[in-house]
1. Which structure, out of 1, 2, was helix-only ellipticity at 222 nm (-39500 (n - 2.57) for each DSSP H run of 4 or more, over all residues; to 500) derived from, given a value of -8500?
2. Looking at structures 1, 2, which one was mean count of other Cβ atoms within 10 Å over residues 17-24 calculated from, given that it came out as 8.1?
3. Can you tell which of 1, 2 yields 169 when volume of the Cα convex hull per residue in Å³ is derived from it?
4. Which of the displayed structures (1, 2) returns the greatest value of relative contact order in percent (Cα under 8 Å, 6 or more apart) on calculation?
5. Matching task: 2.6 is the computed value of distance in nm of label points 7 Å out along Cα→Cβ at positions 201 and 249. Pick the structure from 1, 2.
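Please treat every number below as a calculation from the coordinates, not as lab data. On a predicted model such as this, the values are computed, not experimentally measured, just so you know. Cβ atoms are built from the backbone, for glycine too; each structure is taken alone.
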Structure 1
Amino acid sequence: MSADKAAAPAEKGQLSHKEIMFVLSGLMMGMLLAALDQTIVSTALKKIVEDFNGLSHYTWVVTAYLLTSTASTPLYGKISDLYGRRPVFQFAIVTFLIGSFAAGAATSMNQLIAFRAIQGLGAGGLMALTFVIIGDIVSPRERGKYQGYFGGVWGLSSVAGPLLGGFFSDHHHIFGVAGWRWIFYINLPFGLAALVITTASLHIPKVVKKHKIDYLGALLMVLAVSALLLGISVYGPENGWTAPKTLIAFGAALLLTIAFLFQESKASEPILPLRLFKNHTFSTTSILGFIIGAGMFGAIVMLPLYLQLVKGNSATTSGLKLIPFMLGIVSMSITSGKLISKHGHYKRYPIAGLTLMTIGILLMSTLNETTPFWRLSIFAILIGGGLGLSMQTIVIALQNAVDFKDMGVATSSNTFFRSVGSTIGVAIFGSIYASRLAHYLPLAISKTAAADPTAVTPVVVKSLGQLQNNSAIIKTFKPVLQHNVLHAFVQSFHVVFLAAAPVTAVGLIFALILKEAPLRSSAEHHAAKNEAAGEALA
């Protein structure tokens, strides 16, 4: 089939279900790669640090990826509005593949950190443009039928990331290559497949329009986000939230944000048009995305930690035990998507979703040392189901409410706010957990010493500092100390979940005030696309 014939359906604005699914397969493959790399590396960090002797810089392996992926997300949306979706999306795939290959071949910790930053730069585009492209080719009324597939990708990545990371890091060598390097090499065949599929199927007409890139605005945005994330994910947890380095980072983030807002208010072609915030749905869904990211990611990262520290599961086993969470996401994403397409109503689903998430997180605060897995599974299904009802639905609401010309920047901004929310959630709830553990653990030792002084020897006290990295040490303690230490972990987790529940409860309030508008049909969607193209040409 010639390129012209292949492009014909897209030019008419009419893609069949089969054609849409072909496009989706490439998009989902790219999105899966980006989502996996948010979780797959953490389980292999210990092995990587041992190979490179890079303990002092190990957090940067995760942070470098996080910085570039989050900071670049809103830029991709705007640039794709100007230059077209396919070339920008394929640039993101190629950048991600280059970063993946280089990271797998890295010979030092500094090289690995640099290549992870390149990987993140590509991942920002994969995450942002997936939903933008779907917004281009499918009307809001029909989009629900396809959004469920992306919920499945999120659910799969939440389980497969820790599982694959544990599997590869547990093997010293696979086909003569260090096991942990396959964490990066496995991206190559899937990324190439995504590149081939999008080349063959993604024929969205490119509208030629005059434009002027707001380079200063883009620079200020990247610097502001980088300063914020450095303060939240690196300096705050490592040096303390009131340390000079942390305060300087936050101060720089504030000043750069003010400068960015001033620049955007007078730029002729702003990276993030401030007029979008006058749109009730854009503002509300941005807040919802932030809250869902903070509440969900902040609480859920604690679940594998609970399974490993309290239940004594391995990293691989704890990954497998996240399957109920994945089932909740997938089932509710698909169900809500089909119901939205059938009935045209969407507001009820984020309301129900945030209610379920809040209930599930509250129930997590009842976990203890003897909680059976079936009960934990129910709690995880509730949280996953709530996420499945909420996350994709707010994207449909957003894309239905903005002008077609702003589809890229509006959708990628929602992804950006969710990413920032997840980063802040992980950092804050991680700090709450660490501070509570620092409070409860000495109490556990004192209680044990009062009951059995022989259980608390200097060697035992010294080994307590290694508990976070090696929970197997607990099994060497006397039963009375084992019980008290595990209870200190449980109490710390309780505080985290009780702190996360109000966050999602606030999200429920915003879901209630979200205005519902009739979803655009295929004909209306096509008309809006043609109108935007006409305005651009004019």
Structure 2
Amino acid sequence: MTSDLTSFILDTYEYSEFDFRDDDVSTIHVYADQMKALMSHRPTLPELLGNITQYTGRMNPLPDWSHKGAVIGIQGGAVKFDKNNQPTGGQYRIQQAVSQLNEMGAPLSAVWIQDWVGKRTNLIGSFLWWDWQVDRSSYPDWESMIASLEQKYGVKTLSYINPFLVQRPEQPSLFDTAINLDVLVPDDDQPGMPYIQKIIVFDAGLLDLFNPASRDWIKSIIKERILAAGVRGYMADFAEAYPILSAKDVAFHNQYPELWAQLHQEVMEETGLAQETLIFGRSGFTKSPGKTQLFWLGDQTTTWDKNDGIKSALIGLLSSGLSGQSLNHSDIGGYAALTPLGIKRSKQLFMRWAEMNAFSPFFRTHEGNAPDKNHQYNSDEETLAHFVKFSKVFAALFGYRKALMKEAKLKGWPLARPMVFYHNETQARNIWQQYYFGPDILVSPVLDASSRPKQGPDVSITLPQGNWRHLWTGARYQIRDGFADIKIPAPLGKPPVFLRESSTESSLAPFLRDLRRESIISW
């Protein structure tokens, strides 16, 4: 997309290079025998994006249950017994967490349990056993726990899977079965053997999704070992690591994420669960929006920086929305702690990230790769209360968000929109620290640490022409022409959020009513 509202879509899976450094000439080099591309021009950016997403595909609204409240990422670990011989950890930790949030009145949609397959640790952090069968040492009553959470609290269970398989020592694994069935990506240098990749510090084989037998086999695993237990969705991780061993593999590498997303779409349709389940993934290519339910923004570092911290999560959310990924989100607090370097999630970072994600398509926590080092949603009472508050803010936006999801399906528009979506002026193009959530909410999240977080820094926000109201106080701001830069205090719990005044009696009226009922605002 260009600032003069022209789009260019390259219709190929081959390796390509885009060079926009020359002001007068744009160069696109495709390593293929031919190049197919689609070009278009529209009078506005929303119309241009609508045209683009006719090609990329558009995303369907999420199931209602999935965004009526928070999703907490929590790992039970191994079941242990305390000094009173009471069980802790494993499924008991999950049940205690849900009970605590329920008692505090937190709206909770689901628990996301990555370690249903068991964990192993190394110097970098904790990692899952990629063997796709329940770890009974952590979840001895996995199926009954899932049923109990839903029946008692109305909370669904989400799990995790990716297209890799690893060999487990001293016990049979799906990796062994996959070798016998010949469903892993082959090693061209060793006929009859799978290609083994080094994933950080361990070896893994990758499912060959170009092989129909491999697709059918992993589908049966998902149906029998995940969905049959009552799980109603999962993170469909990875899919960006198809090995490039020769020139022909580049196209396979780029197509693989689309196949991975399509596989899960097929599983849900074949089981009749398409309207009841939630699948979210991170990898993609041009046509992934039409095959994916929900994206997430990958593994940000637990920092404030622009390259891979909270700022990059906002940049990624807005830029991906202009590529058709209308439903996207990030891990609250980030994922990658680098503990040998002293990098871990702080309390203030977690709380500010939660504030930002309350005004996004999805509200989900992640313990990260170092759960014991990272600050968590329940690490202390203040953080827990803050998390409950913003889960209520997120839940109060349910009706507004649902309408935006219908619009995303109809027009291909993202829920989180950069300023340039509505304002093509040069000034708007350079603003990335704030965004529209739908047409009526303007958010400027706090993206830097403060030495006095409770009082908060003064944060600048650019208000466009119109009448606006400050969410937390109800104060009115009238911008008569163009844009106006204002500074406003942003204490913890009150990030700069402004509402289009005309919407307070229409599209946002239910949101404000719910916040007043919860005593979050008083105007």
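1. Numbers: 1: -25000; 2: -8500.
Traced to structure 2.
2. Matching structure: 2.
3. 2
4. Once relative contact order in percent (Cα under 8 Å, 6 or more apart) is tallied for 1, 2, the winner is 1.
5. 2
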